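There are structures below to look over.
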Structure 1
């Protein structure tokens, strides 16, 4: 196997791994039996898994820059708050101290459940819809796997 093919397979493997992590965390967040603390913990881990799919997509840009550009643009349209929510979670120490790069009102990290809607809220005006974000992220990973290796490799839960 040549190095290029090996790297493309490695990237596709990372996409599949982190997309599966997104699905696992979505299932855990939306499972009402875990309790509030479990839901909030898993919602934060979901954001980490989403970030790592995006990181692997960026790596895929080495081989498929046009496909990456299109796929990321679609992702941003579908999940416009993903980067902002991730930034706030990643730099929680700054926001807890009243700082941070983004101006937010009512900073606080918690999950909110409605009938079939699950939100990870990080401020009064900024939230991530868990199901929409998970759907968009797995679609992003699947699209790039297809471009990289001609198939999607993610086992079902």
Structure 2
């Protein structure tokens, strides 16, 4: 009898804790926005209690898909949206509340980027390379490296 109750108890516990995944959370948020006519999730990453989702959106007024990054934190086993930033330009940021999110479209003339000496994270979409970095600091030392090893400093 006890051998049967333990698996049954575990099945009930697992079944009751069915919180939306990070991708499901962003899908529900995007679909609630009635201005968005189309979207595609491009990249998703969960680390500890934080999550990043990169996705494209289009609207009636802007039919071209625009790359967005949303930042989430997990609270009580549920993903909570914190901030968003558009990543279509060379560099953009959302510095309103901590942490800061930096992102952009990596231009082909650069081989890679570093922020405060750390390599940024990359993902690809439709032959473009996008980058992002999450930081507790607002003023960052951003370096864009050329293939020959020289670099230029970017300020935000």
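Bear in mind that the values in this text are calculations on the coordinates, not laboratory data. Everything numeric here is computed off the predicted structure, so don't read it as measured data. Cβ atoms are built from the backbone, for glycine too; each structure is taken alone.
If we compute distance in nm of label points 7 Å out along Cα→Cβ at positions 89 and 105 for structures 1, 2, which one ends up with the highest value? It would help to have the intermediate numbers written out before the result.
Working: 1: 2.5; 2: 1.3.
Evaluating distance in nm of label points 7 Å out along Cα→Cβ at positions 89 and 105 on every structure, the highest lands on 1.
Out of 1, 2, which one gives 1.5 for distance in nm of label points 7 Å out along Cα→Cβ at positions 41 and 65 as computed from the coordinates? Before the final figure, lay out the partial values.
Values: 1: 4.4; 2: 1.5.
Source structure: 2.
Looking at structures 1, 2, which one was helix-only ellipticity at 222 nm (-39500 (n - 2.57) for each DSSP H run of 4 or more, over all residues; to 500) calculated from, given that it came out as -5500?
Details: 1: -22000; 2: -5500.
So the calculation was done on 2.
If mean projected area of the Cα convex hull in nm² comes out at 10.0 when worked out from the coordinates, which of 1, 2 was used?
Numbers: 1: 10.0; 2: 12.6.
Answer for the origin of the read-out: 1.
Between 1, 2, which one scores greatest on distance in nm of label points 7 Å out along Cα→Cβ at positions 33 and 121?
Values: 1: 2.7; 2: 2.0.
Sorting by distance in nm of label points 7 Å out along Cα→Cβ at positions 33 and 121 in descending order puts 1 first.
Taking 32 as the value of relative contact order in percent (Cα under 8 Å, 6 or more apart) derived from one of the structures shown (1, 2), identify that structure.
Working: 1: 32; 2: 13.
The structure behind it is 1.
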